[in-house]
1. Which structure, out of I, II, III, was distance in nm of label points 7 Å out along Cα→Cβ at positions 34 and 50 calculated from, if the result is 2.3?
2. Which one of I, II, III has volume of the Cα convex hull per residue in Å³, as calculated from the coordinates, equal to 167?
Structure I
């Protein structure tokens, strides 16, 4: 599966004050796996996952399938170096 997220802009005025854009990534396979680098920016990123858990290190985030966890939210603030993101499941 190739990731090609399409950004959405919030329509509600209250959300527009806090969100610049958002996108959805849906996977239907527990075999799904991808890695990418997120480079430093002024954006504060909020990731919301279903049935997932994570391991967070200083410059590496690994999110993986975990049916025992209903929801997972991660806030990624500004940083000085690239962050490697690893999504699995």
Structure II
């Protein structure tokens, strides 16, 4: 896996809508114990953004919602997928 940060990912960062950039700056950091359910801020922090480059062979995708969905994809010559019970 190759992890790209800094100026190498400027183009990708510029394509992220401003409203979505707050996902990269939660303070305190995720997993920190907080005093109240809303005792955190979500500033946009460019230095927390990275692009991960890897060669994926399979994906197990789960989408949680009112009706959960799950699918499995595997790469052979092309990507093939099938629905699974969630």
Structure III
């Protein structure tokens, strides 16, 4: 029994060392998972912001095109009306 005591102590020490190493691995994996989640969330936020900015630019451009087309129509109406009035 006395000769087996150091072996038991060695096994107990190895088990506790393995548990500590396992804790370190679990913490490292959890930290990596948190980093991955944060990176994904930031990427999604960036994509959403870019889409919103592009949508705003398109909306402003569309409004500008509508204003220009309406102005052209008004000018053409005035030109055609004056030509019509000059004819009669």
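1. II
2. II
No value in this document is a laboratory result; all are computed from the given coordinates. Only a predicted model underlies this, so the values are computations on that prediction, with no experimental measurement involved. Cβ atoms are built from the backbone, for glycine too; each structure is taken alone.
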